[in-house]
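Structures incoming, each one as structure tokens.
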Structure 1
Amino acid sequence: MKIQQFEDRPLAHYSYAVLDESVSEIILIDPARDITPYLEFARNHNARITGVIETHPHADFVSSHLELHRHTGATVYCSRLLGAYYPHTGFDDGDEIVLGKVKLRALNTPGHSPDSISIVLEHEGTDKAVFTGDTLFVGDCGRPDLREHAGSIMAAREVLARQMYHSLRNKLGTLNDAVKVYPAHGAGSLCGKSLSQESSSTIGDEKRSNWSLQEMTEDQFIAALISDQPFIPPYFGYDVEVNRKGADTLQDALAKVSTSSTPVVPEPGALIIDARPAGIFKSGALPGSVNLQEGNAFETWLGTLVKPGETFYLVAENPEKFSVLAARVAKIGYEPFIKGAFVLKEGPVKMEQLDIADFKLNEAAYTILDIRNAAEVAAMPVFRDALHIPLHELKERAGEVPEEKPVVVHCAGGYRSAAGSSIMAEVLRGKTSVYDLGETVKEFTLPVQQV
């Protein structure tokens, strides 16, 4: 028996293959949009993919369960509560899948969503592992506030938080301490608030160190779980519905994206996502462009700054980037919203370079815009008099930024400020200058006595 973990680092997503060599069969759990790694794993082990299990309809990425069913004939398993539109077999409390010497047992573990399940792996009569989806993470548990407006069953966060309390204690907490814990997400995911960098754990270790499994009353747990959760990107509800229906085959979907190796002239007012490096973008971009660079957080911020159904143009620095960028867009199911993808060497809109020396001497002459999240600002203030508007709120709240002084935009390391400064430059064009502090922000911190 072999358990293989696959990681999609930009989305902090873990998926799994369970292989039983005695029958050369594989069950996949929570697969990502691209089926290639799973087919390669099966090919390398001379095995067949016979089943795919969805622990719940994911909000932060599009799964390939339907494509895998069509490509391999694998049975898709999910909770009957999910309300799936694709061919599937119900998998809830009491249901089992036998894979040679391996038995996979369903546990209904609502809390993150009403239809969440966990899967206990039993090998030769002993529980060895549990795949916890978004119910139990290493160091955390799933947030309960993503299904108030999405899915076949909608539930208030307080109701789901109460269910999570019991799922953790009465279902997962009853497993043997030695049972390995394999979650669907790690640090960086917005599906929880304090996920560990570790990719796996054990039930015993989580009982000892995970805040959500410590001794507390139900009401104390609910209050703690609901508080201080990160923002919810607009695409989350959309992806829940895409996953309930099942996504189109990836290559067919990408083939529909119109690409051009020469610049396109978008219509006035069009939204343009310019994925070129910040330095190239600042030397010349198109009006209306948001500089969302190809970085680790590209998918999340795309689904945050672009609402479901909102069409956009995608700009790349060279034709070789088209396939990479389009595939990343498709990971959150946004490929139908691409009006066109094209290469741009230089556009008419340039961003000025900030005079760092002058800024350091005359901070008061600038409006400093901090676009980090509230928790980041509280934990590490950078400028005492900065205006704080998180990036995910910036498009709606841009009118709050004063026009009287030049604006300097910063985040924690330069990725978000490239996007934020491009948004503000468009809003304030012709009114005042907008600068991106970029990575130079690392040279600034408030002395302790001023924090």
Structure 2
Amino acid sequence: MTPDSWCRVCSRGFFSCHWKRLSNSEAKFSCCWYSVVSVGTLLSLFWMYICLVVYNDQYDFNSEAFIKLHKHFNYFMVLMIISAVFACYCVLLLLFALVQVALGEKLHLHWLHRIFICLGVIFIALGITGIIQCWKDEWLIVPFSLQYTAPFLQFGAVGALTLLSWFVFQAFLKAKEGSKFLIAVVFLVVSAFILLWPLVIHSPCLIDFKDLKAKPDLFGHRGAPMLAPENTLMSFERSATECNVKAFETDVQLSKDRIPFLMHDHKSEFLKRTTNITKNVSCGNQLNFDELKTLNAGEWFVEKDPFHTVHLLTENQKNTAKMQAIPSLRELLELAKQNNTKVIFDLYHPKNCDDINDTVDTVNTILASGIDQKLIYWLPPKNREYVKNASDFIQVYGNESEMFQENGSHLNVKYSQLTMDKIR
């Protein structure tokens, strides 16, 4: 068998599962099947791009999945693997289709491939719908990321266009008169779009060195949750010593005996993700702080390895992580005083509670700690007037209009809500 014949048989066998040449009646929908494979490939690559863009927030995805499924698992990685397999499958199908076109073979997509492509498209549609409905903030990252990736995507698109032009030319020569016009128009439009794309690219990657601003300060979001269990003293200590953060970011709730403590999760069964509690507790004010202090807040980190970083810890660090407990806000303030580090936090209230008392008790705890009040970045929007009158904390606002109205100078919003010029 000649290499040409071997190539024909292999491409035909993979694409249509026919080893013999197809009759004209069997291959009369060649253009249709090629379009189906092309659309499936583009969708799979687009979805794979979305997965890669939001990869940095996989921990948030897994945390939300735990709340719903009550089991620690790397759900995002499963999603990535399924998406990557489908994308590779579609790309291979498209390559075999192009080989068949180049060899003058008729295309006939096997029914099994049709089913797989349909299932993949449904999977992608459900994924995109899920992001739009349940994870809107992540969807905003996709157009934002194009500011950084567009120059490199354009280089790749030019390369792909160059490689595909030969196949398009072959198809053009063998097509009928009416089809030739359609092929030429589509190819010219796509080529013009790709080649003129740089005219509309405004990427912060393309900047004069003299215009490059200083590197921004790091804030320890729940400490350093990749290096230690989140919202524990070990996490904040490592963020200060190894990451040189300028501020500790955390989440505060109040216990039954009115002691502010650190815990991010605050909905039903909020202690189950990061502690060894066995009973159902819906909010922090159902337990005294002494009861909260008996819970282990570190074993889950070593056992579940949410960031795949446990192997980087020494045995002593692993043992220390396993012994972590839920810290109080006062303990964090003492650590912040030692390191001269700022503190910023969200204040979570149980439903149907008098949140003014939570604010008062939290402010009193901070004032009693003796920390420099200028190290406290007050973020909670409720009862802000009381906080202003009772302290000299730096006020941080959640939107620009409120900040300007209050003559403030500190803003805490998601980066996608600001233009690049404002961020700089």
Structure 3
Amino acid sequence: MNTFNKLLLLTFAALSIGLGSCDKEDECTLTCGTDEVLTADCTCVKINTSNEVKVTSNITANTTWTKDKIWILTTRIAVVSGTTLTIEAGTIVKGEAGSGANATALLIARGAKLIAKGTSTSPIIFTSSADKIQPGQIESPNLENTVNGLWGGLLILGKAPISGSGSAEAVQIEGIPASDVNGLFGGTDPADNSGELTYISIRHGGANIGEGNEINGLTLGGVGSGTKVENIEIISNQDDGLEVFGGSVNIKNVIVWNAGDDQIDCDQAWTGTLDNFIAILGTDSDHGLEFDGPEGSRTGSFTVKNGSLKGKGNGTAITNGEYADFRDKLECTLENVYFFNFSTSSDFELDNAGVSDNWAAGKIVLKNLEFNVSHLTSGNTTLDAIFKDDGGRDAAFNTAAAGFAKIVTSKSTGANKSAFAAWTVSDKKGQLAEF
């Protein structure tokens, strides 16, 4: 056979293989087994379960979780005081289903440390045991990004000052039963060090522990400024995405997508800074930002800056999905923030007289806030409609708004989305395109 005929046969063979393969636009009806996952090219691939390690009890000695294993939390696991848990870059940690007092979570107690140093090419992933993701993957092969409440979450507790109920030096963190002493947080050391968290993705959490009470994606309680928290992604948590209770920790580069309650919540006189953040509200999300003040006599002010928030507005009135809610004698600075795609009824609210008094006294500082309402034809399309003061100074708050906020059609401030490129599911799913 001459060379030309051989080339023809090879060409026809290649065409036959191409025509017989499953195009990604074709409907795939293949059903895989429970130990398999369906890939994008419509084939079932066996999942490696031999690399799974079940964690069944508290961590009481220095421990390292390596990236060659998948670590399965079977219950609430505490890293006790005096102990360090190290998690290698690229490691996957999964939580089994649980609720109530048995909600699965990883809890870093006061006096313990978590060293979880992921990288932009090998993030550390916390997810549900229902997720068939394997080491080396960024996206789940089977869970939609709207699924939540499948496990608890990650809680870091420290010894930095808080403002808890009754002015107690330490109180029990929400989401952890009072019977578990590892749930105490707060103290007298502003520089307390609970470890290092970098390039972490937390997904599908927020298990119910009681009526209207769920665990946050990432909880920071009384965490001190000696702790490093940077490059954090939180996806589809049933309760808040990130919640900070007191402490003095500084946080950088956070993205929250589709939290069921507030995207970012700050409480108990936190005195740190959040710099560069993105919040993407989902169907059931409540507030983009919820900032609460002290619960005890201790006061303190925090700063949140350089952020972009996307609402779920479609030009209709939606009863939740607010810009922000400020409450309970809050003290803070909010600056360089861009809001867009919120609904006709979304507002930015001073919730009561205590927080209104603090705004009037200059203890709440608002700077360079931009609101893009160009998608709306009715409703809250002006600053005086967006800003509300339920504490008795509504007219004054509306008048002052022109000095710290403006209506825009494109942004000139907000988050730097490049911090979230490549390593986040949010980027892989195209969620950063509008930022």
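FYI, it's all coordinate maths here, none of it is from the lab. Note that the coordinates shown come from a computational prediction; the quantities given were computed from them, not determined experimentally. Cβ atoms are built from the backbone, for glycine too; each structure is taken alone.
Of the structures labelled 1, 2, 3, which one yields -0.48, -1.36, -1.58 when log10 I(q)/I(0) by the Debye sum over Cα atoms at q = 0.16, 0.26, 0.28 Å⁻¹, for residues 270-341 alone is computed from its coordinates? Can you show the working numbers first?
Numbers: 1: -0.48, -1.36, -1.58; 2: -0.71, -1.13, -1.17; 3: -0.62, -1.17, -1.26.
Value -0.48, -1.36, -1.58 for log10 I(q)/I(0) by the Debye sum over Cα atoms at q = 0.16, 0.26, 0.28 Å⁻¹, for residues 270-341 alone corresponds to 1 out of 1, 2, 3.
helix-only ellipticity at 222 nm (-39500 (n - 2.57) for each DSSP H run of 4 or more, over all residues; to 500) was computed and gave -7000; which structure, 1, 2, 3, did it come from? The value was obtained from structure 1.
In terms of Rg/Rh (Cα atoms, Kirkwood Rh), for residues 78-325 alone, which of structures 1, 2, 3 is highest? Don't skip to the end; give the middle numbers.
On the way: 1: 1.04; 2: 1.14; 3: 0.94.
With respect to Rg/Rh (Cα atoms, Kirkwood Rh), for residues 78-325 alone, the highest-scoring structure among 1, 2, 3 is 2.
With respect to mean count of other Cβ atoms within 10 Å over residues 142-149, the largest value across structures 1, 2, 3 is given by 1.
When FRET efficiency 1/(1 + (r/R0)^6) of positions 198 and 238 (r between Cβ atoms, R0 = 25 Å, to 0.05) is calculated for each of 1, 2, 3, the greatest value falls to 3.
When P(r) over Cα pairs in 10 Å bins from 0, in percent is computed across structures 1, 2, 3, the figure 4, 20, 27, 24, 16, 7, 1, 0 traces back to 1.
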